[in-house]
Structure 1
């Protein structure tokens, strides 16, 4: 079991640290950099959307909370207040 944990740790470290050293040595075209900048948003969307639908009894409340969070994000509200505001908003509409 300890050997398995050590192997998984090594694989994880290699895949996280090695690219940081390699990417700095290459000069990437501007279109690739633009493309890579959108990956975190797509990943967050994939991770967050199922939680929005299953976090409360009625999925519609979660969708409303997600829409409210998007509105706050467009208004450039800090992340902490987006999360807190969305939780409070969903709590209020569930009453």
Structure 2
């Protein structure tokens, strides 16, 4: 099960990277990459959790950190790329 999760995580990494070659918008590419990287990284850490269960506090902390960091980074990137920002002043 451990090796399956690690290999599955690597496949998700490669799958998300393959979207960078598509002809879609940069935001779509970035969203696909960030989602697949987050899920792939979580799958890899879950595989490590099966392999070395005595390190569960650190690995669970890593999973939580990955989920929070990548979600917040997505929101920040979406806000920065939006053309209709509420804090800009029209002159």
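Values quoted throughout were computed directly from the atomic coordinates according to the rules given, and no laboratory measurement underlies them. Since this is a predicted model, take the numbers as computed values, not measurements. Cβ atoms are built from the backbone, for glycine too; each structure is taken alone.
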Query raised in the report: For FRET efficiency 1/(1 + (r/R0)^6) of positions 5 and 61 (r between Cβ atoms, R0 = 25 Å, to 0.05), which of 1, 2 scores largest?
Result: 2
**Report entry** Read-out Cα extents along the principal axes in Å, for residues 13-52 alone, computed value 41, 13, 6, structure in 1, 2
**Finding:** 2
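I have 19.3, 55 for Rg and Dmax of the Cα atoms in Å, calculated from one of the structures 1, 2. Which structure is it?
Corresponding structure: 1.
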Requested in this report: Looking at relative contact order in percent (Cα under 8 Å, 6 or more apart), point out which structure of 1, 2 has the largest value.
Outcome: 2
